[in-house]
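Following are the structures in question.
Any read-out appearing in this document is the output of simple, stated calculations on the displayed coordinates, not a laboratory observation. Owing to the predicted nature of the structure, the values given are computational and were not obtained by experimental measurement. Cβ atoms are built from the backbone, for glycine too; each structure is taken alone.
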Structure I
Amino acid sequence: MKYSEKVKKASTILKAIAGLSDDQSISIVYKGDTYRVKAYKSYDDKLSYSVWSVYGGMNVSKVGKTSMVLYSYDMMKQRTNYRMSLLDCSLLPE
């Protein structure tokens, strides 16, 4: 699949995430599991995102054209990164 085709396929999820305002969220399915993408105002009044499942959540450091980069810290201050492909995501109706 060409990169331009990947960008086009991921555009619906990307538009839904970009359309969120403070305290709004959307539900997505990623590799068979349901997640909630939430938008919130951070300390400097910028809009930030987090991704939540039943077990916990991760913050979003970057939303790209085809993926999101997630991170979290454990109690020993070790950072964990994960790249979530938007190509494997689909929107759930609200």
Structure II
Amino acid sequence: MAITKQSEVAKIEVVGTWNVQVAIDMIIKEDGVEIGRSRTRKVFQPYTSSKDSDDKWTHTDRDISAEATEVQAVANAVWTDTVKANYKAFVESQEI
């Protein structure tokens, strides 16, 4: 009786202008027959952003190198220079 666990990208969606939402299914199999499945979601934006005590913003490129190749392909297609600039402007316009 061999039990295996595998993850599978079930869905990739672009939500709004810059959010890449990924649904990942975790599949449990016993002797090759699926006996369980659960879903988690992740949402990615083009940058992680922070503001220091001098009100200076820092935007660091989101590292998606560990994500599935299809997730990377969608994010890289969606996150054009214009989208990235708009994201930075949006973040910096928010009150913190």
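Laid out as a table, the results:
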| quantity | calculated |
| --- | --- |
| FRET efficiency 1/(1 + (r/R0)^6) of positions 11 and 43 (r between Cβ atoms, R0 = 30 Å, to 0.05) - structure with the largest value, from I, II | II |
| Of the structures I, II, the one that 60, 28, 20 was derived from, the read-out being Cα extents along the principal axes in Å | II |
| Ranking I, II by FRET efficiency 1/(1 + (r/R0)^6) of positions 35 and 59 (r between Cβ atoms, R0 = 41 Å, to 0.05), the structure that comes out highest | I |
| FRET efficiency 1/(1 + (r/R0)^6) of positions 3 and 27 (r between Cβ atoms, R0 = 30 Å, to 0.05) - highest-scoring structure of I, II | II |
| Of the structures I, II, the one that 26 was derived from, the read-out being relative contact order in percent (Cα under 8 Å, 6 or more apart) | I |
| helix-only ellipticity at 222 nm (-39500 (n - 2.57) for each DSSP H run of 4 or more, over all residues; to 500) from the coordinates reads -5500; which among I, II | I |
